[in-house]
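Take a look at these structures.
Any read-out appearing in this document is the output of simple, stated calculations on the displayed coordinates, not a laboratory observation. What you are looking at is a predicted structure, and each value in this text was computed from that prediction instead of being measured.
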Structure I
Amino acid sequence: MIRILDITLKDLLQLVRDRKTFLFLLIMPVSFTLLFGYAFGGFSGPSDSRLPVGYLDQDHSRLSGKLHDLLAASKVVRLDQDQARSVSDLEQLVAGEKLAAAIIVPAGYGKASLAGKHARLTLIGDTSTSIGTTVQAETLAAANRLDSAVSAALSMEQITEARLPFDYAFDRALSAWEKPPIAVAETTSTIIKRQDSQVMSLAHTSPGMMLQFAIAGLLTAAQVIVTERKSRVLQRLLTTATRRIHILVGHYLAILALILGQFLLLIIFGQLVLRVDYAREAGATLLVACSAALCIAALGLLIGVLAKTDEQAIIFSLVPMFVFAGLGGAWVPLEVTGATFQAIGHFSPVAWAMDGFENIIARGLSIDSVLLPASALIGYAALFFVLATVRFWASEER
């Protein structure tokens with residue numbers, strides 16, 4: 001055991017002294033997390049997704065003001081009002097697609113409504129499109145709500161022989177629409193934590209870049225093993241009482257400690273700075289991180305055993321990074337791809353690690369949801385370690 005720890009400490013000292021270690025360990029993953037997070041809207045402010053609709057009030061009556069209030073409270077359209085605009089200005093803005101549509105309240109709208117006549121509004125827009133249809137439906141809903149309140153107020157005024165003022169009845173009828181007898185309520189399961197789009201973007205980018213550059217960081221770990229072979233240190237070790245398994249496990253523990261330290265630092269950075277909720281299920285996060293570290297460390301050991309030169313170490317480290325990260329959904333979520341690509345992507349251990357992290361921080365699931373991804377990662381770790389062992393035993397140093 002002492003021989004294993006000696007080899008582990010020796011490797012760690014070499015890795016810490018190498019500047020490339022910190023480049024792949026912290027600088028690159030943090031930089032690319034911020035870059036990808038910004039590119040996918042992770043740092044953008046809250047946005048208004050409602051359709052911009054121009055509004056021109058030519059009536060300036062009490063009823064046109066109420067119509068404005070109804071539309072302003074809409075969750076579908078956002079009024080873009082400027083009384084200095086003319087009808088032709090609105091037509092140009094709609095034609096130039098700067099506005100989704102425009103609503104014009106003509107003069108006499110309020111009088112026509114109070115007289116019991118069908119008051120007309122002017123809608124500028126293409127109602128053959130889904131956007132135009134949506135604005136039209138929302139405008140009609142607000143206008144019908146206003147007409148119904150006027151009709152109810154006029155009826156009540158006639159029935160009570162003016163003892164019930166029109167204004168009072170109108171306001172009561174209009175306010176009744178705020179609490180309709182039947183309403184559609186949207187609910188979310190209690191196991192799913194609602195997050196804004198900015199946090200959701202970083203919930204993918206943060207673990208994706210962390211995993212990608214953990215693989216890239218194997219470059220320095222592999223070069224340590226290559227240097228050991230080139231400097232004949234390995235051959236001298238084999239002439240001592242140190243067994244081959246001691247050498248393999250010592251190198252493996254050094255790479256594992258390095259990756260676990262990287263994961264810990266980046267998870268803390270993600271939690272405190274990026275507000276990615278790794279701590280929501282701390283045990284599940286730790287399980288996925290440890291499983292991924294076991295897998296990537298075994299891959300690093302295999303690369304170090306296979307590479308005979310520094311150039312080969314670079315190639316053997318960067319190629320798996322691009323292949324595993326690209327296929328595994330570190331750059332683009334696998335959910336947006338087809339079923340075939342998702343199935344192929346899960347041949348990459350990165351896909352299983354991404355599943356585990358996203359089940360916790362994006363989907364709001366419990367520790368049970370990461371047991372399968374963690375098992376798959378441990379299976380990959382065993383496969384890579386066995387391959388490294390077989391190759392090491394069959395190497396020329398025997």
Structure II
Amino acid sequence: MAMGENSRVPITLDLSDIEHRVGKPCGGGELLDPCSAMDIRRWAMGMDYPNPIHWDEEFARNSKFGGIVAPQSMAVCMDFGDGIGPSLVGHIPNSHMLFGGEEWWFYGHTIRPGDQLFQERRFHDYKLVDTKFAGPTLIQRGDTTHRTRNGTLVAKERGTSLRYLVAEAEKRKLFEANTKNPVWTSDELKKIAKIRRDWILSNRKGISPHFEEVQVGDKLPRRALGPHSIASIATEWRAFSFTTWGSYRWVGVPGVPDAWINQDNGFTIPVDYEEAAIDPRAADGLYSGPASGHVNKSTGAEIGLPRVYGYGATMGAWATDYLAYWAGHDGMVRHTKVAFRAPYFEGDVTYVDGEVIGKEASSAWGVPLIAIKLQMTNQDSTLLVDGTAEVEVPL
């Protein structure tokens with residue numbers, strides 16, 4: 001609850017459909033088909049991740065993997081709805097949401113063409129806070145476990161959503177100063193392109209740093225993404241397999257009659273699944289529905305974002321890919337925990353930086369780990385993402 005500006009009338013979120021769902025399993029969408037090499041290539045392209053083991057057949061065939069393999073970040077691509085579903089259960093009238101962060105654990109399975117992941121989902125918890133963006137805001141967390149068809153544990157995700165009243169966000173206009181895209185000079189674009197290319201060349205061969213070589217205080221090579229555009233943001237969205245028409249089915253939870261599968265969240269811009277049965281554009285998120293605000297300025301303005309903006313799940317993938325690229329072919333990202341502090345907007349550039357903050361030769365994972373602090377900022381040094389990770393490297 002919060003007090004309205006210049007008013008003693010309290011602003012409240014209706015949580016009557018939230019409390020009774022805490023701790024309960026939930027359903028959602030399930031992809032119909034295994035991933036293919038082309039799906040992996042499309043994902044790497046959409047995330048602007050040019051690691052050749054994910055797209056170059058000859059390079060990958062001559063690597064330790066013997067063929068194309070998926071980025072670790074692709075686990076979220078093989079789920080429905082950016083992996084945020086378990087943190088969006090319950091109806092909150094006149095609301096919308098932003099992705100607030102995610103935590104991932106990876107258990108050693110490398111996703112390959114032919115793999116298909118199946119999910120177990122659970123609404124974990126929630127808390128009500130007051131934010132500058134929208135006043136009373138509900139922070140919800142939900143868990144997803146990803147397994148292969150034969151039950152192999154691949155990864156676990158804990159996603160966080162921020163749910164707010166659209167009218168209150170629109171009134172506060174926190175991002176009002178972000179109505180215009182930056183204008184880049186030719187020299188500035190060349191500098192951005194050089195940072196991007198230098199990062200690509202920093203470990204294109206996939207050579208893993210050894211534990212004894214890594215020192216606390218070491219800086220990882222900087223990565224640059226952007227300038228972001230409607231084209232690049234739409235490409236990110238289309239990389240998610242569930243955005244392809246007819247690619248998924250709804251699944252419940254055996255023995256749970258109210259498993260929150262595809263119910264109405266209360267969004268001011270709803271998803272029309274009935275119309276989508278006739279015209280699939282009605283629910284694919286690019287042309288209509290709540291997700292269309294990412295690429296449609298007028299729709300974004302209706303939910304408190306004055307400019308075309310990017311996806312939280314993409315920022316999470318950028319973080320995992322950045323760490324995995326540094327770790328090389330003999331390393332692996334084991335754990336990440338990142339908070340999304342602000343969105344990236346059309347025209348912005350996102351910089352990714354990492355610093356080694358710890359080492360553990362014998363960890364609970366049974367492997368040597370390097371602890372890394374990770375941040376993403378834009379051209380104005382606005383903090384977009386911060387978090388930590390534990391990355392396995394060889395001894």
Structure III
Amino acid sequence: MQFTYKATKSDGSSATGKLEATDHTAAIAALTHQGLHPLVVKEATTKKSLGGGFKFGQKVKSADLVIFVRQFSTMISAGVPLSRGLATLQESPNSPYFRKVLSDVTKQVESGSQLAEAFAKYPNVFDEVFVNMVRAGEEGGILDEILKRLALQVEQNASMKKKVKSAMTYPIVILSVTIIAFFGIMLFIMPKIAKIFSQLGGPGAQLPIYTRALLEISHICQHYALIVLPLFALIIYFVTRYIKTPKGKFQFHALMLKIPVVKTLITKVAIARFSRTFSSLMAAGVGVLDALAVTGGAIGNKVIEQELAEAAQQVKEGKQLSEVLATSPHFPRIVSQMLAVGEETGKTDVVLVKVADFYEEEVSVAIDGLTSVIEPVMIIFMGAGVGLIAASVMGPIANLSTHIGN
């Protein structure tokens with residue numbers, strides 16, 4: 001049988017893990033023989049948790065997570081035990097799934113599991129950064145302070161995502177409407193217009209090149225739509241699947257960093273996330289190498305994540321992080337300079353918070369500027385498209401009508 005345990009060592013530090021034993025008594029005896037003092041020993045369960053059983057639609061809103069973290073932090077600061085605080089809060093969220101998650105986390109904590117381990121079973125709710133910061137808070141005895149930092153970080157990330165989504169909503173809607181309108185015109189209107197051209201000028205009527213191009217596109221849409229549309233959907237599907245693979249995601253993120261305007265926005269978002277996450281982890285007492293590993297996964301860009309992994313290797317060899325980032329193609333000089341000040345003064349977390357605040361403000365300004373530019377550009381393109389179609393239709397009809405009149 002397999003057992004999980006939580007015990008203390010002779011030096012007072014904690015130890016957790018799994019071991020094989022014939023029964024509960026034998027497991028305790030084995031731990032005692034290893035010089036450990038067992039606190040909790042229980043049989044390992046093979047039952048799947050909610051984290052593995054729910055696949056679709058099981059997401060928790062950032063607002064719900066922030067409220068939970070803030071309330072939980074207040075309870076911990078007031079001296080409320082973990083299990084009691086979790087039990088009190090598990091009925092608060094509006095999301096039924098979140099309530100089930102908190103109920104399961106409460107049961108795990110009551111049975112002796114560490115809070116971070118319980119959270120780690122739900123990566124779709126509590127990400128790697130969240131779990132590692134909670135673990136650091138438990139080990140350092142500053143869980144309430146860590147939870148306050150986490151609430152602020154979740155709020156900042158949610159605000160940034162909301163701004164990006166808001167900026168993308170308008171162009172996506174306009175582009176979707178334009179594509180639907182285009183195919184509607186090509187499938188239903190242009191065939192009728194083609195008949196009008198044929199009636200007015202005959203089969204051999206001389207039409208402008210842009211009119212002939214639209215008629216040809218309409219002809220393709222009519223006769224090959226059942227082939228082209230499924231093929232187009234299939235291409236999108238496979239491209240999307242490829243982008244989700246490690247190699248495809250890396251190539252896609254590399255491409256995004258080559259597009260002028262998009263590159264600037266992605267870089268600023270990445271620096272803001274790096275600064276705030278790395279600052280929180282350092283303040284929690286996490287080592288530089290571990291903090292870099294966790295922060296890399298929280299940035300959201302595989303290219304910059306790989307760069308941080310390479311930076312961690314150089315830090316491991318004895319270099320200062322500020323020195324390594326000074327040669328980075330993606331981190332501006334101001335970041336490495338501020339980081340150097342933090343390393344010299346021993347206040348890296350404080351300095352990076354200021355960097356995060358600055359770049360989050362930069363992201364907000366950049367998104368507002370991008371939105372103000374996208375709207376008129378989309379209107380111009382739509383107007384040009386409508387004008388082209390109108391010229392392609394009305395011009396030839398007017399010319400053919402004039403010839404008939406003469």
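Structure data summary
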quantity: Label whose coordinates, when helix-only ellipticity at 222 nm (-39500 (n - 2.57) for each DSSP H run of 4 or more, over all residues; to 500) is calculated, return -5500 (choices I, II, III); calculated: II
quantity: If Cα extents along the principal axes in Å, for residues 209-336 alone is computed and equals 58, 43, 24, the structure in I, II, III; calculated: II
